[in-house]
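Asks: There are structures below to look over.
Read the figures in this text as sums done on the coordinates, not as results from a lab. A quick note: this is a predicted structure, and the numbers were derived from the prediction, not measured. Cβ atoms are built from the backbone, for glycine too; each structure is taken alone.
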Structure I
């Protein structure tokens with residue numbers, strides 16, 4: 001994988017498209033080998049990926065059961081054909097989710113925004129709405145982790161104090177309806193303070209804004225993207241399966 005966020009994203013998007021276009025077990029085995037190789041190269045983030053992928057591991061088999069059941073009721077296809085198609089779809093979804101989890105964990109979202117802003121500065125277009133979109137993304141990526149950590153702290157504190165002993169989904173929904181509005185208002189006030197500070201510093205007077213630590217995007221990155229695209233094209237054109 002490349003250390004450049006856009007090249008990295010291009011590789012994983014190409015991998016997902018390539019996986020969708022593959023319809024043989026041999027091709028899926030090759031994609032599985034690629035995912036396993038990427039997992040070995042990123043061993044440090046595997047525990048985090050496993051935590052994030054658990055809901056999908058629980059959801060996919062349930063979806064598989066529903067798909068087979070409705071297909072048997074609504075179509076004339078045989079159980080073998082339906083099971084084969086469902087299993088193929090399950091393989092595709094699992095590999096795609098695993099690959100994109102590696103992409104998201106290995107490439108910080110803030111780097112993607114910085115890279116996009118760096119490319120936008122080179123274009124030198126005085127479009128204020130684009131700057132507003134970048135600001136919205138930056139503020140979201142800045143405050144969402146803080147909100148998430150605060151919510152986790154509230155949950156842990158209630159459990160440690162023995163205030164909440166009911167772990168049912170309905171009890172969690174009620175607690176969220178009670179505590180979350182105040183936390184959201186606090187984050188909105190913080191974002192308002194940041195917006196006021198940015199306005200005082202002259203936000204919007206110069207478009208496009210500069211980037212403090214720009215991420216370069218030049219001929220070498222274009223060459224890498226070309227090599228990745230060519231590799232996927234050759235694979236699907238000349239692979240003997």
Structure II
């Protein structure tokens with residue numbers, strides 16, 4: 001197992017990788033790190049049909065776009081979410097390459113066919129990139145960890161699902177400390193932190209952030225109702241102990 005991954009990552013996972021041509025297309029990409037031009041599969045977002053919309057995850061008909069969200073260069077392994085692939089801080093190109101290079105020797109040979117192991121590999125390579133190559137990195141990293149938690153859930157690894165959720169919560173909390181965030185985004189972020197905190201058993205943080213949603217004038221009625229529901233669930237759980 002490559003040292004790219006956390007110690008709890010087991011590998012050999014199963015994911016339902018259905019590359020339905022109705023939702024997929026081939027795109028041409030130019031790697032901003034090594035200059036190679038390559039073609040890769042991407043999801044056509046406009047074709048996606050949501051089945052269940054949640055604060056932590058939206059699920060879609062016929063396909064799971066999370067598995068295909070990261071574009072990775074087959075030459076240097078620079079990886080990022082497809083819309084961000086060329087939007088890195090160009091002054092960090094050398095640093096990104098130096099960050100990724102030590103891991104390349106321990107990664108499997110590149111294959112155009114996406115496998116479950118390759119899904120995880122691309123996410124963890126993107127985390128390396130985001131740590132130095134983009135502004136607002138805490139929010140980007142939080143988003144990747146949140147998505148990884150969902151993917152580990154699909155792979156039926158409950159321990160890593162919780163680990164990734166904890167990393168997402170920490171990154172969102174760091175974003176509040178380190179970034180200038182528009183107040184309009186506070187309700188969604190507060191709600192997300194509250195739900196993640198419940199998931200990992202951090203009840204005090206959950207309660208604090210859910211109450212922030214309730215009193216925030218920018219919160220929608222739906223967000224306030226969701227916060228209320230989660231707060232009531234916490235109260236019920238405490239009373240039942």
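Asks: Any idea which of I, II comes out highest on Kirkwood radius over Cα pairs in Å, for residues 135-206 alone? Intermediate results must be reported in sequence, preceding the final value.
Replies: Numbers: I: 14.3; II: 12.2.
Largest calculated value belongs to I.
Asks: Taking mean count of other Cβ atoms within 10 Å over residues 7-14 from the coordinates of each of I, II, which one would give 18.8? Show your work: numbers first, answer last.
Replies: Values: I: 18.8; II: 12.1.
The read-out comes from structure I.
Asks: While we're on this one: Of the structures I, II, report the one carrying the highest value of Kirkwood radius over Cα pairs in Å. Could the numbers behind the result be given before it?
Replies: Working: I: 22.1; II: 19.2.
Once Kirkwood radius over Cα pairs in Å is worked out for each structure, I has the highest.
Asks: FRET efficiency 1/(1 + (r/R0)^6) of positions 87 and 151 (r between Cβ atoms, R0 = 30 Å, to 0.05) computed as 0.85: which structure among I, II? Please list the in-between numbers first.
Replies: Working: I: 0.20; II: 0.85.
It traces back to II.
Asks: Okay, next question. For mean count of other Cβ atoms within 10 Å over residues 127-134, which of I, II scores largest? Before the final figure, lay out each step's value.
Replies: Values: I: 13.9; II: 20.5.
Across I, II, mean count of other Cβ atoms within 10 Å over residues 127-134 peaks for II.
Asks: Have a look at I, II and say which one yields -28000 for helix-only ellipticity at 222 nm (-39500 (n - 2.57) for each DSSP H run of 4 or more, over all residues; to 500), as calculated. Before the final figure, lay out each step's value.
Replies: On the way: I: -28000; II: -16000.
Structure I accounts for this read-out.
Asks: Another question, if that's okay. Give the label, chosen from I, II, of the structure having the highest value of relative contact order in percent (Cα under 8 Å, 6 or more apart). Provide the component values of the computation, followed by the final result.
Replies: Details: I: 33; II: 15.
Ranking I, II on relative contact order in percent (Cα under 8 Å, 6 or more apart), first place is I.
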